[in-house]
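None of the figures in this text is laboratory data; all of them are computed from the coordinates on show. Please read these numbers as outputs of a predicted model, since none were measured by experiment. Cβ atoms are built from the backbone, for glycine too; each structure is taken alone.
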Structure 1
Amino acid sequence: MKSTATLASVLLVSLPLLSNAQITWVSGVGDDANPGTRTAPCKTFAGAITKTPAGGVINVLDPGGFGSVTVTKSITIDGDSAEGSILVSGTPGLTIAAGTTDVVTLRNLSFEGLGTGLTGIHILSAGTVHIENCEINGFTTSGIADGNSVSNAALFIKDVTIHGCTPSGISLAPSALGVVTTIQNANITGCADGIDVGTNATAVITKSTVSGNGSNGIQSFGLVELSGSTVTGNGGEGLKFAKPGQILSYRNNLVVGNTPDGKTSIAKPK
């Protein structure tokens, strides 16, 4: 395993366009009274975000739980190899309430709701959100809930594992029109519904697995384009849509063993 110093060096080299003033750090032995530098890190993400300018990065020095946080500006929070975690009980894990052109990136993070946490990641507003290589477990008002109020916003979800969340692993219910979500290589298990897509939402789902959920696998009141994915072993319908919702399948999906499997609105060529 790389030492903390080596990890820090790699991170600094990988971010050549950022000055030291744009990078802050958190550590389990840090203090939120600190300036958030590598040698004087903060203890929580909430403490570090106040020291990080818009467009900056919060990095994690060592494994630990760094508390819930509300993001109000463009920022990247990166757990890197240090296993940065947000552990909550009875509250949301991370809330995004940023500006209409702000870009928020969450990468290499673990969210644990202990069966009582509300939403793992709750999006209220932002221009673009990237959620990459994250694990989300045990939340009671969805693992990821997108209620974005920004028109034509974008949400990118990639390499994410979600387990044990209700009422759904991913809930896409933006209040604004034109919000497009791209979901790639997601693994959603043990939730109530796997993915719920609301009337204002478009979801492009590829190379994902939605299995072993108690109710529906993928439910659409909006538009879903589904390809290269597996929907199996769900307690409700594998694919369920209600007009005006649609599920467009590219005929390369495995949908089997659900109760029942359901059907797509349109089957497209591969």
Structure 2
Amino acid sequence: MEYPIYQVDAFTDRRFHGNPAAVVISDAWLAVDVMQAIAAENNLAETAFVVPAGVRFGIRWFTPTVEIDLCGHATLASAHVLYEHGYTDRDPIEFNYGGGMLTVARDGKRLALDFPSRPPTPTRAAKEIGAALGALPTETHSANATLAVYATQRDILALRPDMTAVAKLPGYGLIVTAPGSDCDFVSRFFAPQSGVPEDPVTGSAHCTLIPYWSKRLGKARLHARQLSPRGGELWCEDRGDRVTIAGHTASYLVGTITV
């Protein structure tokens, strides 16, 4: 069988920046082992699988090694594909996933994710995180991923993680963050336990970063950058139990896979 596949750079308006995601469209769900094999073959941080479901679409996400419960950049990429290649003109696009429903709406030249908020709670894990990253954080928190807070953007750029040690930390990955020099906050995200040593731009991590920084800075609307080598830019809003995460997208590849 042949299926269309697309690759899109998310949270950037330039190719070869942001976070690349593959998007596979099919009429029905492929077998889980087949979806995992396709994701491993693509060897990107995430491959999204999208299936029409009435006026909505079903969506699932796979890293090269595991299926994950939520992914921002691959959802943004999926909406880009659905709009750009004529699969739908509905605004917003509604996606069914394991946790309920997500939407992606047009926001000028950007696309905006409506995602669940995942606020963090304080923990005492500075010693373990410091050992894994080579520098002690000023605060540590826990949500679906571990969150470590540093004093400056320079601190975030200087981190050299021990991925073996990071993989032993709780949660699906490690978020590091600090105030930004030209934005409200910056971050990086490491998830070797999920098959992604450093993710270029991580929408799902911002489900935790947005409520943290909104509370700390006393503002709902936030501008963020992720400081991976590829880099990414996000426009965010805290809306209580939901967050908005908006960004640009750039097409890279259109093709067909044979399974």
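Looking at structures 1, 2, which one was distance in nm of label points 7 Å out along Cα→Cβ at positions 66 and 242 calculated from, given that it came out as 2.8?
The structure behind it is 2.
Which one of 1, 2 has helix-only ellipticity at 222 nm (-39500 (n - 2.57) for each DSSP H run of 4 or more, over all residues; to 500), as calculated from the coordinates, equal to -1500?
Checking each candidate, the match is 1.
Comparing relative contact order in percent (Cα under 8 Å, 6 or more apart) across 1, 2, which is largest?
2
State the single structure among 1, 2 that was used to calculate mean count of other Cβ atoms within 10 Å over residues 106-113, giving 17.2. Each step should come with its number before you reach the end.
Values: 1: 22.6; 2: 17.2.
Going through each structure in turn, the value belongs to 2.
Say we calculate Rg/Rh (Cα atoms, Kirkwood Rh) for every structure; which of 1, 2 gives the highest result?
Comparing 1, 2, the top value of Rg/Rh (Cα atoms, Kirkwood Rh) belongs to 1.
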